Structure I
Amino acid sequence: MVEIVPLLLLGAFSGFIAGLLGVGGGLIMVPTLLYLLAGDIEQSVLMHSAIGTALAVIVFTSLSSVWAHYRHGAIYWRYFIKLTPSILLGAFSGAIITQYLSFDFLRIFFAIFELTVALIMWFGIGATGHVDNLSRWIWRITGYMIGLISAIVGIGGGTMSAPFLSYNKVEIKNAIATSAAIGLPIAIAGSIGFIVVGWRLNTTSSLGFVHTEALLSIVVMSVLFAPLGAKVAHSVDGKKLKKFFALFLAALSVWVI
C-alpha cells in the first residue's frame, strides 16, 4: 500500500500550483509519484504509471481551477475552442505512443522539455504579431503538439499553451487562465489513452497505467487547494508571476534529472 499522507500533501501542493500557474499540477505530481510509487510498481512501467495517474488527477483539478478562473472572467474561450479539437487527438496519440518508450527516455524527455520552456519564459521571448492573426493550420498543429507532448510527459498543457499564448501577446494572467481550461481535454484524452495502453500490457495498476489509490488520495486535496492558487494568481504582479513560472520549471527539470 502506498502511504496516504504524502499523497494528500502532494495533492494539496499540486492543486495550489495548478490554480496559480495553470499547469494542471502534473509538473509536481510526475516527479513525486516516481518516488512514492516506486515500491508498488515495477520500474519498467513506473514512469508510465506516474504520467497516467497525474493526467487522471488533472481531470479533477482542471474542473476546480477552471471554475475559479471563470469567476474572474479571465478565460479566453475563443482560444480554447480553436485549440481543443486537435489537442484531443494529440493527447490520445501521445498516450498510445508511450507504450513504445522506455522509463529513461520518458524521464529525460520530461526534464529537457521543462528546462526549454523555463528558458523561453525567463528571457521573455515574444512575437511581433498577435495570436488572433495566426492561420487555422497553425492553431491545429500547435494544438496537436501541445496535446501530444503533454500526454507524453503527464501535464495539463499549461507548460506549453501558456507560453504559446503569452508569446503571442496575450497577458500572462489570461494565458494562465485559458491554459487551465485547455488542461481539461488534454487530461481526459490522455488518461483514457493510458488506461487503454495499461490494460493491453496487463499492468498491476488498478486502471491500466492509472494508480487509483494515488488518484483518489491526491484528488481529495488538490480540488480543495486549486481555487486558492487561482485566487493568488489574480492578486500578484504578472511579470513576477512569469519569472516565478520559469524558475519553477527549471528547478523541477533539475530534480527529475
Structure II
Amino acid sequence: MSSPSPARHRKSWSDAPSGFFEAEAAGLRWLAQAEPNGGAHVVEVCDVGTDHIELTRLRPVRPTAEAAEALGRGLAVTHGAGATAFGSPPPGWTGDAWIGRQPQTNEPTPSWGLFYAEQRVRPFVRRALDRGHLDDAGARTVDRVCDRLTAGDFDDDRPPARIHGDLWSGNVVFTSDGAVLIDPAAHGGHGLTDLAMLALFGCPGLDRVAAAYEEAAGLDAGWRDLVGLHQLHPLAVHASSHGPAYAVQLVEAARAFA
C-alpha cells in the first residue's frame, strides 16, 4: 500500500467502530457546503476508509484578530445553512455518532430542549454516575435542568442550526487562509452550543469571535446568560471520560439553570 501524500494528514485507528471515520467525513463535507456562501473554512476530506481518514494537511500560523472575526462571521453563516431537525445527522449518514471516541446519538427531534437533554446531557450523566465520577446529588441537579429542557423552558424560535458539535480550540486551526475547522461531531443543533464550547476551553480572540458572531447571527439580548446551559454537554462528556473534577464543574454550571 502506498504512503499518504505529504500534502495530506492521515488519522488511523485499527479498532475503530464501524462507521467512525465515515461519520467524521460526512460531517466535514456537510459543514463545508456552506463555505461558498461565506461559511467557516473546513478541512478537506481526501480519502476515508473503515480504519482511517485522510485530510488536507494544515499549516498552523499565529492567530490574528482578523481571523478570529472572520471565524465568528463564518460560523454564523454555517449555522444559518441549517439542518432538517434538531439532532439530525449529516445528510446521507444514518449510523452511529461520536464526540471524540465516545458514542452519542443523532436522532431527529421536534425541539432543541428535548434533543439536548435526552441525547446530549443525560446519557453522559448516566455514564459519569455509573463510573463513580458523579454522585447521586449532583446527578439530580443536572436532571432538574434536563426536566426544564424537555419541558421547553429554554427553547426559542431559532430553527435547527448546522453546528460543528465539538468546537473546542483544538478543533480550530488558524492558517494563512484563516481559521479552519477539523474533527466535528456535526448535527442539527443550536448555534450557541458551538460558541459555548469555544468559551469553555478557550479560543484565541474569543471576544472578537463572539462579537462578530453576535452581529452576523442577530442574537437576542441576554444570549451570554445561556452559555453555561450549552456547556452542560461538553462538561458531562468530560465528567464521564475524565473524572470528578469535570463533574464538579458540571454540577456548578447546572445549578444556575435548575
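Bear in mind these aren't lab numbers, they're just calculated from the coordinates by the rules spelled out. Every value quoted in this text rests on a predicted model; they were computed, and no experiment measured them. Cβ atoms are built from the backbone, for glycine too; each structure is taken alone.
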Identity of the structure behind 22, 15, 12 (criterion: semi-axes √(5λ) of the Cα gyration tensor in Å, for residues 149-228 alone, calculated), options I, II
II
helix-only ellipticity at 222 nm (-39500 (n - 2.57) for each DSSP H run of 4 or more, over all residues; to 500) from the coordinates reads -12500; which among I, II
II
Value 49, 36, 30 of Cα extents along the principal axes in Å was derived from the coordinates of, among I, II, structure I
Mean count of other Cβ atoms within 10 Å over residues 69-76 computed as 24.2: which structure among I, II?
II
Give the label, chosen from I, II, of the structure having the highest value of distance in nm of label points 7 Å out along Cα→Cβ at positions 221 and 245.
II
When you work out relative contact order in percent (Cα under 8 Å, 6 or more apart) for each of the structures I, II, which one comes out largest?
I
Cα extents along the principal axes in Å, for residues 53-164 alone from the coordinates reads 39, 32, 27; which among I, II
I
Value 26.6 of mean count of other Cβ atoms within 10 Å over residues 45-52 was derived from the coordinates of, among I, II, structure I
Distance in nm of label points 7 Å out along Cα→Cβ at positions 93 and 117 was computed and gave 2.7; which structure, I, II, did it come from?
II
I, II: which one has mean projected area of the Cα convex hull in nm², for residues 141-196 alone, as calculated, at 5.0?
II
